[in-house]
Structure I
């Protein structure tokens with residue numbers, strides 16, 4: 001019989017569990033009182049995901065030998081797999097009574113408490129496990145995850161410093177360390193750590209993209225052309241090289257963005273548990289869930305606030321799922337947005353599984369992802385595993401999710417023309433004007449601005465760009481320098497708090513023989529103050545390929561004309577969408593030459609400029625861009641249509657409003 005057991009063990013070693021089960025079946029009647037055999041038999045069932053059978057077998061083993069600590073541990077593991085957490089804890093605690101220094105039991109208890117959302121208790125058990133095996137890699141990475149979940153980033157860094165020497169060539173640990181540095185705003189430390197990863201493993205997923213992303217934030221364009229070529233080549237080859245959002249900053253290519261999203265999505269975990277979505281068409285109200293980490297003083301928060309307040313609350317129950325926790329206590333947008341929901345849930349510390357369960361228990365009919373692949377706190381795993389019958393990509397991310405589980409994307413005919421639909425896995429909900437909401441009645445700061453206290457010259461044409469500096473690429477320096485040289489009495493006004501970016505941009509302008517006095521930097525200000533100061537500029541020069549989005553809407557509202565280049569991809573057509581909606585197609589150019597010529601023409605024609613400004617100011621009350629009532633009604637109409645299609649078992653299709 002020993003030979004039979006050894007034969008089963010050999011099959012287990014080569015992962016032939018189906019054959020091992022058959023061998024166990026042949027001898028089980030003869031060995032039903034043999035603890036070693038029952039242990040092996042249960043292990044075979046466990047690996048075949050037949051958890052209930054493994055529980056039955058291991059229970060027999062501990063009846064025969066009540067002091068079989070391994071069997072008790074195994075039972076805890078099996079109950080964890082079927083989500084019977086209290087039973088799991090009972091058996092695991094009994095195992096520890098027999099064997100207090102049992103690493104596996106401490107480790108499994110940590111997992112159980114993690115699934116219960118009891119993160120502090122989970123951490124205590126994991127610390128006990130690590131005392132026994134301080135170099136255990138999975139336990140180390142789990143502890144990092146727990147510390148981050150508990151927002152103990154500094155402690156996570158200290159722990160990584162302690163354990164990396166156990167695994168000096170483990171790129172994953174360095175990557176965790178770099179990501180934490182980045183979250184803490186320690187950009188140079190993050191960049192150095194990413195560079196260390198590239199030395200250990202040049203092909204480590206997405207690290208080159210992270211390095212380039214950091215360099216763009218500092219306007220450091222060293223080797224940018226070479227890096228862009230590598231990113232493009234590797235995306236085409238299906239390699240994990242850069243986040244889709246970075247790709248949209250670097251390339252005016254819907255095809256590349258689509259390919260990068262398909263690569264990016266592979267990192268998200270498909271949960272074992274399948275959630276049962278509810279399908280109740282008898283409810284009088286439609287339940288809408290909005291998901292974002294940007295329900296705060298943030299461009300998305302600025303754009304979405306009025307829509308949330310304008311929803312018809314007699315027909316639509318709107319729920320907020322707050323994925324972040326970055327707002328300040330006095331953040332007016334956060335408090336305003338929070339009040340607009342029927343119920344507001346801070347889910348930032350919940351697992352994907354817990355958030356999905358909450359959404360399903362609330363019977364959310366339509367889940368709206370306001371982030372997709374933007375920001376470090378996006379949680380696309382929630383949508384990949386379906387948290388609602390209908391899921392929509394809206395506002396935050398200017399591209400496809402590349403997921404079949406996102407049913408629709410809200411857009412307009414400018415940002416997604418017919419020729420580009422093939423690059424989107426979502427069906428398109430086409431709004432009649434711009435896809436981007438805005439707000440007419442905005443709060444302006446009481447702070448008084450003038451050209452003198454803004455340090456702006458009186459008798460000079462003021463070009464500006466109020467986009468984040470990471471959108472500025474070398475091509476824009478070339479274009480802006482040509483414009484500044486052709487308009488002698490002009491300056492370019494930029495916004496940045498980043499001294500590295502300012503220094504690097506000045507170096508680039510000096511290379512183009514632009515006098516440093518022609519470049520003016522101002523610090524970022526709260527939106528109410530920024531809106532009050534931007535009217536002192538004359539013409540906003542947009543960036544390419546990533547246009548002004550919220551900053552374009554702000555400028556139109558403030559009466560500041562914005563000149564843009566319309567490209568081929570969503571992110572390079574947003575300003576065009578907003579300008580068309582505002583009746584200012586004359587400010588949309590089709591190429592670099594036209595962009596430069598138009599900017600020079602406007603600067604040299606004061607009457608034309610004044611007419612543009614008057615047109616913007618005078619049309620604010622009638623501009624569809626600021627008509628929240630109509631925008632929200634169109635959005636609600638779209639929600640009603642897609643839900644009706646779902647109830648009729650009709651496949652999603654493009655919707656034109």
Structure II
């Protein structure tokens with residue numbers, strides 16, 4: 001009999017550990033049967049049965065494979081298959097009374113069928129009483145072709161053991177719901193405890209507690225300090241178990257060797273989510289890896305979810321919650337970008353840079369060693385999050401690339417995903433091993449293929465990531481790769497044209513009709529064919545009119561507007577006219593992608609903004625062209641994903 005092990009996420013976001021049972025699990029099975037109601041036993045065995053006999057029927061044997069779902073060292077769900085002949089088997093489920101209605105039965109059904117398949121079973125028989133429609137409805141929901149055989153008092157469903165695409169989609173939907181539920185305890189907690197909160201600011205634990213308070217979290221915050229009665233003017237508790245109220249989220253900052261102990265206390269308290277800031281786990285070597293495994297096991301024992309360890313923390317800028325549970329002095333502006341960083345230190349730069357660019361975030365999550373909550377979980381959460389429009393990822397490793405590809409391919413049809421994957425070189429990969437305990441090595445060629453097939457935009461640097469994010473956060477996605485260039489300096493226009501074509505875009509010559517309209521207000525010595533070189537004497541009004549003419553021509557999909565300051569024209573006036581033109585185009589229903597390049601102009605923000613109209617501004621033409629090419633790549637790739645042109649990833 002093959003072994004089997006998984007972690008299942010229930011409808012409420014908590015987890016149970018699933019594994020194949022052995023004869024050594026008799027005490028656990030005896031305890032499980034002892035706690036079951038008579039009705040649950042009757043539905044499982046279709047007759048009245050003694051508890052002693054039930055134990056024997058639930059034990060694994062040569063012809064019986066058993067999976068048990070565990071929470072807090074007790075069985076909460078039991079599934080088994082029994083061979084009818086070489087390739088046929090019957091399956092049976094029984095769920096603890098206090099765990100019914102949490103989605104566990106549906107998950108166990110799928111996994112016991114898969115377990116049976118791995119052990120050579122090709123046909124499944126599921127017999128239930130005529131009044132037990134739950135199992136039959138589960139099988140139908142999973143999408144299996146079900147053949148029914150009816151006998152007096154009993155219905156038998158016969159299904160193939162292979163997981164059909166319909167069943168896989170159903171499981172993915174259940175998984176997404178569970179992931180979103182789990183993340184709510186991190187991002188929308190009703191109460192927070194900081195375990196290890198320091199009386200003084202300046203250190204990690206003191207700053208995290210201060211940041212939560214100063215950001216005005218909309219709920220109670222409890223400091224836990226084994227040696228203090230008061231922390232930063234707030235009553236403190238020696239243990240989280242001493243707090244009189246329920247706690248949703250616990251942020252742990254104590255040294256690594258104490259983390260398992262306080263995590264266990266949090267589990268006993270009923271905490272739903274842990275953020276472990278502390279370092280000293282898998283990133284440090286074998287001893288730290290064992291400590292991390294112990295932490296994960298404790299979380300699974302109590303059904304808690306975990307972010308970290310070895311992470312910077314988390315932020316939710318939603319005014320309804322206002323959670324700033326990280327230790328840097330920077331707080332992201334409220335906005336529509338969800339950011340995941342596997343590196344804590346880079347998170348500092350990321351938050352600071354996003355603020356400088358005027359790009360607000362909905363959430364910032366530092367996952368550190370990704371011992372539990374991973375990029376896949378956060379993608380599932382952000383997929384349906386109404387507060388998030390763009391997803392940014394800094395990754396050092398993949399836990400499950402195939403799953404990442406499936407999820408991302410679905411999400412990019414609605415929201416762009418921009419990713420930086422480090423560890424491209426052999427030296428960089430070595431560094432990831434000691435940085436966040438990354439375990440999975442994936443070649444850079446494979447990563448490129450993964451992102452390309454999924455429609456994910458890959459950038460080489462954090463700077464480039466924000467260049468693309470500034471464009472996608474403020475502009476409509478370009479409908480094609482035709483670029484129009486408007487400039488007051490011929491050399492800059494040539495640079496933009498060269499870069500655009502080098503990045504795979506087209507700089508088409510404008511039609512005679514469009515050129516005629518431009519000649520009406522530009523001097524004869526101007527260049528009209530694209531790039532449109534309005535020469536150095538171009539006025540702010542010229543920018544306004546040229547943008548309107550070229551954009552409304554329908555001959556380009558995007559505009560790069562370049563300004564180099566001559567002596568008598570102020571950048572502010574040019575920016576105002578660019579914004580005016582774009583605003584009027586939007587009002588007229590003309591959604592065209594517009595980028596600005598303000599070279600050698602101090603005081604112009606990276607985002608030109610007036611009301612709801614925002615235009616990203618870049619220091620050089622090549623930078624703007626590179627960002628635009630990534631947006632065009634997104635358009636091309638997502639269209640291919642929608643058409644199903646890319647096969648499923650084989651990574």
Structure III
């Protein structure tokens with residue numbers, strides 16, 4: 001694909017605004033607005049203010065991500081506020097109004113007049129369910145195919161009415177999927193076709209990055225990540241010229257024999273993504289050949305793709321580092337030996353515009369992602385936008401299985417509509433269904449899915465498979481050091497290997513301390529050579545009140561105690577840096593551990609190369625000697641008190657009890 005296509009797509013996007021559905025979002029008390037992502041200029045598009053409104057509500061979302069307090073507010077004192085469209089609309093048959101109230105109460109009327117026709121009215125009363133008035137909701141007014149400029153005004157009789165959007169159904173409108181191409185998430189390997197234009201994204205549901213291209217001036221290591229614009233539910237990603245690759249498909253007898261080539265055709269033409277064997281600085285880069293004498297078929301790749309789009313992309317060459325993944329800490333795409341050591345990628349393929357002449361229905365998949373089972377149930381909802389083109393009958397909806405998911409309406413408007421998709425489940429598991437949309441002989445199918453995960457104790461979590469998504473029961477932080485966050489509950493201990501929160505650009509545990517109680521801890525499990533780790537994917541909740549995180553007194557430990565915070569009383573670190581038959585390491589790098597002096601030793605139990613180690617956190621040797629009196633041990637170690645502080649004299653050097 002050459003650059004001329006981007007200009008063509010931009011022209012299509014511009015034509016969309018003048019070509020079903022035109023949606024205006026109001027942004028100020030003078031009723032200025034936007035259409036899609038384009039600002040109305042108030043001359044050829046937009047609205048002329050007849051009477052200003054009062055205030056503009058700042059959009060907010062509740063815990064269930066329901067929109068509230070969005071729109072331009074008209075109070076009783078400003079009754080009559082409204083505006084007239086600059087453009088004239090042909091055969092207006094319906095207007096969908098998205099609005100909310102400033103409290104649980106509120107009432108009034110919104111009037112619409114099309115040209116010189118008699119005005120139509122939409123009566124607004126407080127919702128039937130108490131407290132729901134502050135949430136934005138849609139209400140439709142049927143016009144009856146009238147033509148002319150649209151004038152609206154609001155008469156508010158109680159509290160305030162906030163008008164957010166007007167969704168106008170007329171001959172002029174259009175739906176994006178039919179007038180421009182889009183990059184859509186690939187959820188089945190068979191969706192990929194030879195010569196597809198693709199973008200590599202990140203499959204963790206939060207990171208708004210995509211893979212750029214190799215440039216020696218920018219990509220100092222591997223392929224750098226650039227900002228990506230994902231749609232809700234991450235089913236599409238915005239086109240970006242700096243991220244597009246051409247996919248070539250070589251089909252074998254079965255999926256395992258099929259390989260793919262990723263060509264950077266747009267920028268370098270004869271350049272391909274390769275894995276370099278792990279023996280060069282860049283483990284993922286561009287070369288002009290897909291076969292290398294050193295690394296074999298390192299420009300060929302195999303893929304498996306899960307229902308939610310998470311892809312395992314494996315290099316077919318001889319490189320030990322063969323799995324393409326996203327590194328959140330360094331914000332780059334590279335290759336790794338372990339397919340679960342970093343974040344999986346996902347693939348978006350360009351789907352061409354369907355055109356405006358043929359009848360069609362289109363909607364993106366609905367993926368609620370990983371959801372915690374709480375109190376024996378899990379509930380959620382989202383808004384699905386269904387686009388339609390050239391239909392003569394309304395759209396009917398049905399689920400193939402119909403046991404998990406529900407719709408707010410099973411009949412949708414023939415020009416496209418919004419519908420609430422919800423679920424209610426009482427057991428963990430992966431729930432998958434297909435929503436069938438049909439109008440006469442036109443149909444479309446939409447995948448709907450949710451992964452419901454029960455909270456686990458640490459004892460249960462450490463039995464998980466690598467990269468399995470888990471929620472933990474509330475835990476307590478026992479120690480924190482750099483990226484190591486040690487946690488425990490009543491059943492055991494494990495480690496949080498801290499990562500970068502993509503929302504803040506900082507580590508999840510930047511403000512976490514020992515004794516903090518954490519809830520809503522979630523992420524992917526990893527058994528890292530015997531050390532059970534959780535790699536977080538979202539911020540947790542930190543309780544305001546700390547609790548005691550004291551070490552647990554032991555006499556001996558083994559591999560079952562990994563990540564446990566322990567205390568040895570009256571213990572001696574031997575001269576060869578061993579204790580309890582285990583090698584000891586200085587966790588906080590005091591620089592010197594006090595050996596051959598009995599005392600209390602606090603340590604974290606860890607495993608290195610399948611060998612149990614003790615990471616020393618603190619030493620506390622006895623301080624019962626008289627002031628300024630010393631004691632010489634049989635190992636030529638002198639311990640003495642000076643001004644109330646204990647010191648150790650060993651090998652001609654003096655240290656305090658912390659090793660300084």
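Using the calculated result -1000 for helix-only ellipticity at 222 nm (-39500 (n - 2.57) for each DSSP H run of 4 or more, over all residues; to 500), pick out the matching structure from I, II, III.
III
Name the one structure among I, II, III that distance in nm of label points 7 Å out along Cα→Cβ at positions 68 and 380 of 2.5 was derived from.
Computed on structure II.
No value in this document is a laboratory result; all are computed from the given coordinates. These numbers were taken from a predicted model, which means no experiment stands behind them. Cβ atoms are built from the backbone, for glycine too; each structure is taken alone.
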